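Values quoted throughout were computed directly from the atomic coordinates according to the rules given, and no laboratory measurement underlies them. Values in this document were obtained by computation on a predicted structure and should not be read as measured data. Cβ atoms are built from the backbone, for glycine too; each structure is taken alone.
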Structure I
Amino acid sequence: MSWKAEMKCSGEWSSNVLRFATQAEAEASGKELMSRWFVPIGSRATESTDSVNYTFDFANNKNVRIEQ
């Protein structure tokens, strides 16, 4: 299980390929994206069955890809 950030645009929720280990990371990623992208009107974190492929660096406020 993983967590993903979803953005609400044009009345629909959508996401990208970033998957996080925790809800807090997904929420932080969504908030970071909202701070620089003006199209979405909301963000949320939801569960996903995809594998975790990112972590969120809270100190630097950015997404970091996990090397596999």
Structure II
Amino acid sequence: MLEDPSGAHVLCNRGYDSDNFRDRIRKQKYTPVIPGRRNRTVQINYDKHLYKERNIIGVFFLDLINL
């Protein structure tokens, strides 16, 4: 992991939406950026603009695989 994770984020899709997983991320001093599942009774606030960056990262790794 990073030496100083302050300000670092973990970007995941809805499949990783669980309170336990979010707590584990926060214990490591990261900020979870995970949209809540649609069936959550209390919706989760997350940085929607930062979450869109997840797509850029995914496309980058797909391009590396297809080289």
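See the values below:
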{"read-out": "Label whose coordinates, when helix-only ellipticity at 222 nm (-39500 (n - 2.57) for each DSSP H run of 4 or more, over all residues; to 500) is calculated, return -13000 (choices I, II)", "value": "II"}
{"read-out": "Read-out percent of Cα pairs over 19 Å apart, computed value 41, structure in I, II", "value": "II"}
{"read-out": "Source structure (of I, II) for distance in nm of label points 7 Å out along Cα→Cβ at positions 7 and 31, computed value 1.1", "value": "II"}
{"read-out": "For 38 (relative contact order in percent (Cα under 8 Å, 6 or more apart), calculated) the corresponding structure among I, II", "value": "I"}
